[in-house]
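In what follows, structures are represented as structure tokens.
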Structure P
Amino acid sequence: MTRTALVTGGSRGIGAAISKALKDAGCKVAANYAGNDEAANAFKAETGIPVYKWSVADYDACVAGISQVEADLGPIDILVNNAGITRDAMFHKMTPQQWNEVIGTNLTGLFNMTHPVFAGMRDRGFGRIINISSVNGQKGQMGQANYSAAKAGDIGFTKALAQEGAFKGVTVNAVCPGYIGTEMVRAVPEDVLKSKILPQIPVGRLGEPEEIARCVVFLASDDAGFITGSTVSANGGQYMA
């Protein structure tokens, strides 16, 4: 049976890898994005995956966007909450705007996206919700009080909602990537990467976006029906929870 999947932040980085992997697994996929039209259009041209623009921090925009996706592709069976931003600063210098923007996208965005689809999943007796958290939501990170708080909140959200969806066939799980070789991470100066980042990772390398995508594809599958409320730590051994 073909499932319909929606991936937020789905046209770049980890999200793009997830979108492609779900398509390769036989899903009809929609990729949401927030602002980079050029990257989104290039992704659509490369993959044939339709793209939809709205901010996950805006509840009404999420309702309208989800409605359009479902009109185009059918009811959403799989939701991957991947969209995320950073506004890093040491806490004593962090502004309310930096705090609120990160919480709005990285935590409230999960509510905004999940709330409009959850009832339908329950009614149909099937749903897969996968929330992309972070190793820094598990262990914390200096200069990221906002990001770490939001990503830790994603894990709490996952565990609570898993209990509500389980008896209706809706599973809710989280994936916590470590340092992944996205465009953003590879832009870090090589000397910093080699001296500061790689020594933290026992496997001695960055992860690849496709490795996170494979975790998501499994959690989205029928085979993962007995797994819910779980956190998959995909970080090369950097943090063992």
Structure Q
Amino acid sequence: MEELNIFTITAAIADPVRLSVMMYLIRGSASVTEMINHLEVSQSNLSNHLAVLKNAGLIKSTSAGRQKIYELSNPDVAQLIELLLNLQPLSPKKEIEIKPIQQARTCYDHLAGKLGVAVFNALMQQGAINFTSDTTPKVKNLLAKTIQLGPNGDTIFGRLGIDLPLPKNGNRKFAFGCMDWTEKTPHLAGALGAAVCQLFLDKKWVARKTGTRAIVITASGKQALKELVGLEFN
């Protein structure tokens, strides 16, 4: 395989089918059968596209019986797709199309949509997180701003049930504000964002909708958000 570079990666996602695969996998892992049904392509056609994406280091696969399960290779790839989505204008037609996932969804392994943005803002307002000194909110055009723990970080995240510091996970960033492509304002990403999302799932504060990135905020989740971070979410 040729040495990977920016040209290999951009060529891999330049095809509409391959980009659609990436946009589908940002919701989580999927089998070949699931992708065929969603993308309405033949198995042979899809297999060729998956091979290109895998050779470019953008996806990875594991075996589950006779099936192969595919997923994005790492959080940076998910962020790349999210950034590309940020570039498209939200026309009235597009707003109707994205409405089912706009309220609450996952972006790879962190919370996104109106829920993700609301949680991010609540954590900022309560001093659990803040921007680092070199990335201030005044820089409007930054797509990913570095985040650090705020003065109340240990208290608030402890109250939520997240133990800090988080275990090291390779070269993954601790936390950053990922520009939400439907809300055009940041949600919490990085290792801290993943920990928050996993906590919400483990506590059953949110529930996944089968076959989509959309998630539903449960009644216990709404109550917990109100009690723990002062956030009322209807």
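Assorted remarks:
- Structure (P, Q) behind the derived value 0.30 of FRET efficiency 1/(1 + (r/R0)^6) of positions 22 and 126 (r between Cβ atoms, R0 = 30 Å, to 0.05): Q
- Among candidates P, Q, the computation of semi-axes √(5λ) of the Cα gyration tensor in Å, for residues 14-77 alone that gave 18, 15, 10 used structure P.
- Computed over structures P, Q, Kirkwood radius over Cα pairs in Å reaches its largest value in Q.
- Mean count of other Cβ atoms within 10 Å over residues 38-45 from the coordinates reads 15.0; which among P, Q: P
Since every read-out is calculated from the coordinates, none of them should be taken as a lab result. It should be emphasised that the depicted structure is a prediction, and the values quoted were computed from it without experimental measurement. Cβ atoms are built from the backbone, for glycine too; each structure is taken alone.
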